[in-house]
Every structure is written in C-alpha cells, then in structure tokens.
Structure P
Amino acid sequence: MITLTTSLIIGLAILVIVSEVYKAKFESKKESMDERGELLLFKIKSLSYSILSGGILLGVALVAILDVIQKEYFIYYVMIVFFIQSIVSSIYLAVVKRI
C-alpha cells in the first residue's frame, strides 16, 4: 500500500526529473552560451547554493541544537532540501528567462 509519504516523495522525484530536464535543455541551447545566458546560469547556481547551504544549516540546527528532528530522519530532510532546491532553481530560471 502506498502511503502519503511515499506518494509525496515520488511526486517530488518526478518534479525534480522534469526540472532537471528543463535546465538541461536551456543549457544546451544557444541562448545559454551568450552573455545573458551565462549570467542566468550564474544566478541560478548562486540561488541553488544559497538554498542548499541555508537548508542544511537549518537542518543541523533542528537536529543538533533544537532537537526537533530525530537524527535518523536527517538524511530524509537533506533529500527534501535537494529536491526543493532543484525545483526552485528551475522555476527561477523560467521566470528570469521570460523577463
């Protein structure tokens, strides 16, 4: 039986695959090779690293300092942070590309 947690993780994984395909298509186009495209890629990577570092620091605070999340579940938290980072960076790319 598929639980709610399993279906949410599968849904997030599908969204990550779609978002990574979208970013890969952009990176392979001519548009990403010019000056504006390189700037967009830099902004996306900067946003991604900010989300990753902020999410992991928040996770460490929740696990070690505040003891809100059990240590056994920290790896799942990190996985969700990586999923969210990928999805948000693709959404950001789509929005900034249209401006």
Structure Q
Amino acid sequence: MSGIHEYYEYFKKNPTNWNFIDFLNECDTEPFDAKVDKYTKGLEKIANNQQGERTERAQLLLNCFKKASENLIFIESMKKWRERRLSRLPVIQGF
C-alpha cells in the first residue's frame, strides 16, 4: 500500500478486523506521525460519510484513540511535573 489512498485500501477490510497496530504494520508511510494521521483521517472519513457497521466501528476506534491520546498527554504532563518537583527538592546525603 502506498500513496494517498493507502488508508482506503486498509479500511476495505471487514470493520471488525480494523485495529491500530495492524494499520501501522501495513502502512508504508513514514514518519510515525504521518501513519497516525492517515489512520485517524481514514476513520474520520468513514465515521462522517458512511453508515452502519463501518461508521459505528470507525467512531468507536476514533473515541478509543482520542481517549488513549488524552491519557498519554496526561501521563507525560505528570512526569514533567514530577521531574520539576524532584529537581527542586534538596539532596539528602546518605540516602
């Protein structure tokens, strides 16, 4: 698969077989961010322009992807906060 229609080819499969890891494995696009963009845009097009099982599955996967992205952003923010906080604490010798 290559080119602009890459995600269309992937999403011709049965919707119950769609998943992010499988898409990443089949997508030849680089870098990683471009792969993610193709995945989400493909799902958005299906969710907004089709009906039935395909639309439901696309919307479910989009919702899951957005929730996972929000969780990762939160985790990264907490790590940065923790690092800043730890860098301000005094170092106690012997521990």
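In this comparison of P, Q, the computed figure 49 for percent of Cα pairs over 15 Å apart, for residues 37-84 alone is attributed to P. If mean projected area of the Cα convex hull in nm² is calculated from each of P, Q, which structure is the one that comes out at 7.5? Going label by label, the one that fits is P. Source structure of the calculated read-out (relative contact order in percent (Cα under 8 Å, 6 or more apart), 39) within P, Q: P.
Among candidates P, Q, the computation of FRET efficiency 1/(1 + (r/R0)^6) of positions 13 and 45 (r between Cβ atoms, R0 = 25 Å, to 0.05) that gave 0.95 used structure Q. When FRET efficiency 1/(1 + (r/R0)^6) of positions 21 and 53 (r between Cβ atoms, R0 = 25 Å, to 0.05) is worked out for each of P, Q, structure Q gives the greatest result. Looking at structures P, Q, which one was helix-only ellipticity at 222 nm (-39500 (n - 2.57) for each DSSP H run of 4 or more, over all residues; to 500) calculated from, given that it came out as -27000? Structure P accounts for this read-out.
No lab work stands behind these numbers, since they all come straight from the coordinates. The shown structure was predicted, so the numbers you read here are calculated from the model rather than taken from an experiment. Cβ atoms are built from the backbone, for glycine too; each structure is taken alone.
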